[in-house]
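Some structures to go through are shown next.
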Structure I
Amino acid sequence: MSDRYIPNLTKQGLYDPQFEHEACGVGLVANIKGVKSHSVLTQGLEVLCNLEHRGAKGADPETGDGAGVLIQMPHEFFRKEMERLGIEPPKPGHYAVGMVFMPHDEEKQREVEGVVRRFVEQEGQTLLGWRDVPVSPGEIGTLAAAVMPAIRQFFVGRGADVRSDFDFDLKLYVIRRQFEDAVAESGLDERNDFYVSSLSPNKIVYKGLIHATQL
């Protein structure tokens, strides 16, 4: 697989990359009392499939122009995963999960990990560890599989001096902006080698170069 998943787009003739922007269909399913339920997710995926006409297909009909879902943090799932990885799971709201696309090259991954750790610790938080996200390249299009990045998650523990959920969100925002800028300036092309889907204590984004039905 290639570790380059978004091409370098430059202005050429009548083509200008600034006009490459979203034309997405968006659906929303929620429990008005904030109660987590698997049915909310399944209904959300059904809505997404009903919006498939808003997506595009290329020469490879199994490669779409992208689909994704934003969900509440599945704490029980991540608690079990952290325990499996030897991480002491904090209570809900006291950790965040970052979802990132990374290059497949292990040396570049270590470089990115170091940058993330530096800014997490600089802001007084704790980098608890990393998780490789299971993927199924055989379930997506040939073109999508050929350019699929490594998909990983990292866990950030809330610092003892963080007094509120708002303050934690603010810390995470600052951390994300700092390490995105640092990675972009480190020699890795951020657009090609590194992308953050989400970094939050209460929600997570799963997305990819896929059709809604493949998600």
Structure II
Amino acid sequence: MDFIQIAKDAKEASLKIADISTELKNKALLKIADEIEADKEKVFEANKQDLKAAEELVNKGEITKSTFNRLKLDENKMRDMLQGIRDIASLDDPINKKLLVRELDTDLTLYKVSCPIGVLGIIFEARPDVIAQISSLAIKSANAVILKGGKESINTNKTILSIINKALDEVESFPKNVIQQVYSRDDVAQMLKCDKYINLIIPRGGNSLVKFIKENTKIPVLG
């Protein structure tokens, strides 16, 4: 599927998730946590593939040992990841909160109300536990998201996202295409140009990544 279609699907999903209930969002989050926990051995196996490939990159000097260590997803990180999803489900809904109420005149009151952003484009480096965290926060805040993770964790990311979307498919009335992922540098280039459909870019990584993103997009950047 080409990137523009992914972005269109995300925009459509963002309009639908903006209207769903807090209860449905929380149900989806708890389902995600349960499904990842049930299939965690698949995640660990995918992570082993990434670690094996990354070990060769360390030996060649192409990635650092600290990057390699961040790639590893063990039982402790898995437990923290699952607890993080469940903690997000337990939070108050951040949407439709009255942040400001001001009477401007007789029968004229100004309200500042929290609302979803829309479609988020999130680019992050090789930390496989991040994908579940980002997806959960997007769901709780009623946003659609297009993810681009570091290539070093591609197998782990694919496996986790597959489990997430399988879980969401099993939640009745939850919109399709809320959480999507892209993989190539060309997809990143397309994302940065896609101001028609993407409302905010969030880079999670080093200063060089953030600087590159800011210099190459007209979309607002948080980072």
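Nothing in this text is a laboratory measurement; each read-out follows from the coordinates by a stated rule. The model shown is predicted, which means the values in this text are computed figures rather than measured ones.
Using relative contact order in percent (Cα under 8 Å, 6 or more apart) as the calculated read-out, with 36 as its value, let me know the right label among I, II. Of the options listed, only I reproduces it. Determine which structure produced the value 12, 38, 28, 12, 7, 3, 0 for P(r) over Cα pairs in 10 Å bins from 0, in percent, for residues 70-181 alone, calculated from the coordinates; the candidates are I, II. This value belongs to structure II. Could you figure out which one of I, II the value 1.82 for Cα Rg over 2.2 N^0.38 Å, for residues 78-125 alone was computed from? Answer for the origin of the read-out: II. In this comparison of I, II, the computed figure -10000 for helix-only ellipticity at 222 nm (-39500 (n - 2.57) for each DSSP H run of 4 or more, over all residues; to 500) is attributed to I.
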